[in-house]
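Dropping the structures in below, format is structure tokens.
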Structure I
């Protein structure tokens, strides 16, 4: 396949009256870049940068890709492993999330996430298997510094709660660094960053979980970020009971009484995503938790 054919297969770029919109798929999500620029060559370069960086992060940290960086860490069987600076920074952020959430936000919940499948045909995992997996979870047992990591044999990391938001911020940062005068909106599956101020704010729709693909409200964003966490698309039902994809590491089961979705505005996407996920993990106390954080948010139940 030629380079141009490969690029066409990866993404599309369409002209709009205000600029260009680029679309592609990464991290199991539809992704788009809105570019307030009327120059095709610049828009194409910006989209190419976004696709390259998003796929790099996905290929490095997806738990579904064998032999990648995360796979190597998860198959170290208790042995100390070398890590690079990027992985160390993500682990440091995950540690902060773990501490701020009193252990609810735990990326070491990989063994539990392997048990749960969130599609219409999914079944409840056996309780004994959940208990066995839960015994392998516990970020406090991980030892790491800027060069090494060591975790108990059988423990597996899952960066699913931070990687997409991190990718949004990385793409937004790179685009703003290379094209500081061109406003863009980076949107990966509803996680959004707008790094360059825009005179006429972007209009961002907040999806109504009761009517998918319809906006319940519209936010005007000139600069900043927002992230959404919820179970509107990843859930299953058994005997009339709904099981969302946010799993409580203390019980091994999906969080009970959680909102259908939580959207948080923040200075960057990883911060907004952290708070949105933490709010989901709070269950019925989600609203009270976010009010204490002094951030703008929207919750649907």
Structure II
């Protein structure tokens, strides 16, 4: 019987922003944020297996493949954030990135749920285990921050407040499980386009520095879905609606179907709805799926753990 090929598989979650406060543009083009993340039980899987070592003196390059919903829109080259993660980790340790990454998608592609960032965090953890590089957690988080604002949270999971570009994380206590329904749209929205629209809609008016809402943090800590529903906010929502006006119909359909509250998830176009319990979430998902305002809808829960190794063959 043949020995299984060496491989490491990491499961990594999607996120919802229960608060996304966006400050004015910074000189570097980014925006300071107060970003309250919650990891939810929709996951991608990233599997790392040995790749072909580079010829002497030639630069190595990871291979990548992808299956699952939306996989036809995932780049299979150096533009893939998981590939960039593998290259960055290899450079950090002075080795070739001789690895093949296989991504099993379940997180919506370009849906405002940080699927690409999740894959990058999964690739870092999987490659670190495959290569035996034993990177300290603080260094992994620093590499995550180099890759993108949402990547550190995908590694950490749970609930957290992200400051700066969203990469400076402080874990938050959560007093229970929250029930969510995500209404998935056709196509995606590019995050840079949404931020540009946000700046354009705000015009020259002063923009306050972003800060976490104490009432929202208290609702999370208490596990109180109704209190959380009253304070959900996303400063990017008007911009996402300006680029995709039909999302207003999705939000209205969710509220009509009994959601406690709804909002555009991150930069969109996925819409997230908070439900009172599991039964209400299942009913809401069915109503949204039949509403004609979204491609499909699915119920899930949060918070859940961040990137986790689920399978390893030595």
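Please treat every number below as a calculation from the coordinates, not as lab data. Computed from a prediction, not measured in an experiment: that's the story for all the values here. Cβ atoms are built from the backbone, for glycine too; each structure is taken alone.
Assuming 3.9 is distance in nm of label points 7 Å out along Cα→Cβ at positions 45 and 221 as calculated from a single structure, say which of I, II it is. Matching structure: II.
When Kirkwood radius over Cα pairs in Å, for residues 29-156 alone is compared over structures I, II, which one is greatest? Working shown, then result.
Details: I: 17.1; II: 14.9.
Comparing I, II, the top value of Kirkwood radius over Cα pairs in Å, for residues 29-156 alone belongs to I.
Computing relative contact order in percent (Cα under 8 Å, 6 or more apart) gives 16 for which of I, II? Derived from the structure labelled I.
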